[in-house]
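What follows is a group of structures, each given as structure tokens.
Just so you know, all these numbers are worked out from the coordinates, no wet-lab data involved. What you see is a predicted model; the values in this text were computed from it and never measured. Cβ atoms are built from the backbone, for glycine too; each structure is taken alone.
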Structure I
Amino acid sequence: MGIYTDSNGTTYNINIDDGNLQMIQNNPDFHFCWMSENYQIDDEHSDYYEDRVEDNETHRVFKNQITVKTASGDSVTGRMYHWVRGPCSGTDLEDWFIICTKPYPYIRDRKEAWG
């Protein structure tokens, strides 16, 4: 866990391990978002979700591409990267998520990511 700095220079104390934190740090492909500014994120009946069938059971899951409002006020389209619903260990922040504008799996040149 540590301090995440988004590409706008805003910092957040979040619960992501150091390896992932280094990858997303100051990275314009990742965006911090508040659930309160994206109320559909918490509604499995919204357009953010789709049905997926596994082992003859249907589950509602996030679509690969959703458009959300970031904490800095931008509108971006991407996939859910990390989601914290309610309180969590290691931070006082609640109800937030990080969206990635690149498809899974995320591939970033190691030299670019870690200097």
Structure II
Amino acid sequence: MTYTTYFLKFASQEEAETKLEEVGYKTTYTDLDETERVVYRIPDVPGDIDIVGEIYNNDGVYATGEDGFPVVVTEPTKKEGFHINIITSGELPEELGGYTVTPQNPYRVFA
């Protein structure tokens, strides 16, 4: 079986969740304890969804504090977008096609 990995970038987490819900990849339910749960899955075909979220550049500056532990001098800067990886043996829904990107060095990949 052949799998394809798709790297998706959305403007925000809200946009990502809305789109995943539209294509049936996100469902919400209430369990027996009356706790609301969210499930991300690809129905009917093998695959998986990785909610990567926000990604930060490797440009933070750190120093060693008096106690010997690292302290943040300058916070790392955030990369643009909210990121999700999908691996599937099926086709990516047309509604998600406009969000695909091709990172040169993916932050996180399926093993």
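Of structures I, II, which gives 4.2 when distance in nm of label points 7 Å out along Cα→Cβ at positions 33 and 57 is computed from the coordinates?
II
Any idea which of I, II comes out highest on mean count of other Cβ atoms within 10 Å over residues 25-32?
Answer by largest value of mean count of other Cβ atoms within 10 Å over residues 25-32: I.
Work out distance in nm of label points 7 Å out along Cα→Cβ at positions 41 and 73 for each of structures I, II, then name the structure with the largest result.
Looking at the calculated values, the largest one is II.
Still on this structure, please answer the following. Going by volume of the Cα convex hull per residue in Å³, for residues 9-64 alone, which of structures I, II comes out largest?
For this comparison of volume of the Cα convex hull per residue in Å³, for residues 9-64 alone, the top structure is II.
Compute Cα Rg over 2.2 N^0.38 Å for each of I, II and report the one that scores greatest.
Across I, II, Cα Rg over 2.2 N^0.38 Å peaks for II.
If relative contact order in percent (Cα under 8 Å, 6 or more apart) is calculated from each of I, II, which structure is the one that comes out at 25?
Considering all the candidates, the number was obtained from I.
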